[in-house]
Structure P
């Protein structure tokens, strides 16, 4: 079973792969970080993130929408719920 820290680190890797110029900002990313407001992700970026999460964690997120993930915490919670 994945830990919260493993999922957070995996999300950071995904975010860096999406925009390598933001690698230095990843140290500041916490569970309270907002995906759109704080990280500047747009709808297409959120969709790509969801696809990358499915591949990285070998899970299917099903009917989840990009608006279901507001914060990093929301994303971690959902990944942990689905990966059980």
Structure Q
């Protein structure tokens, strides 16, 4: 999903960081459970640390908690050969 353009007008409450994966020298993929507009979800988003910018990028996805099992079931079908 990504956040709407005016997302800065809404408060995102981080409930728990689940983990991080280093994507490259300046970017990590961060998985966290949070609350946005009163709805809990799992946020998978890029966090950038560079000379020009440090913070969340627009790249990412948010899965509502009630859709998480369905999303995870799809991921479990991925086969790496």
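Can you say which of P, Q returns -0.69, -1.47, -1.62 when log10 I(q)/I(0) by the Debye sum over Cα atoms at q = 0.18, 0.25, 0.26 Å⁻¹ is computed?
Comparing all candidates, it corresponds to P.
Of the structures P, Q, report the one carrying the highest value of distance in nm of label points 7 Å out along Cα→Cβ at positions 35 and 67.
Looking at the calculated values, the largest one is Q.
For relative contact order in percent (Cα under 8 Å, 6 or more apart), the calculated result is 40, so let me know which of P, Q that is.
Label of the originating structure: P.
For the read-out distance in nm of label points 7 Å out along Cα→Cβ at positions 27 and 51, a value of 3.2 was computed from one structure; give its label from P, Q.
Value 3.2 for distance in nm of label points 7 Å out along Cα→Cβ at positions 27 and 51 corresponds to P out of P, Q.
With helix-only ellipticity at 222 nm (-39500 (n - 2.57) for each DSSP H run of 4 or more, over all residues; to 500) derived from the coordinates and found to be -15500, which of P, Q does the value describe?
Only one of P, Q returns -15500 for helix-only ellipticity at 222 nm (-39500 (n - 2.57) for each DSSP H run of 4 or more, over all residues; to 500), namely P.
Readers should treat all values here as calculations from the given coordinates under stated rules, not as data from a laboratory. All values reported here derive from a predicted model rather than from experimental measurement. Cβ atoms are built from the backbone, for glycine too; each structure is taken alone.
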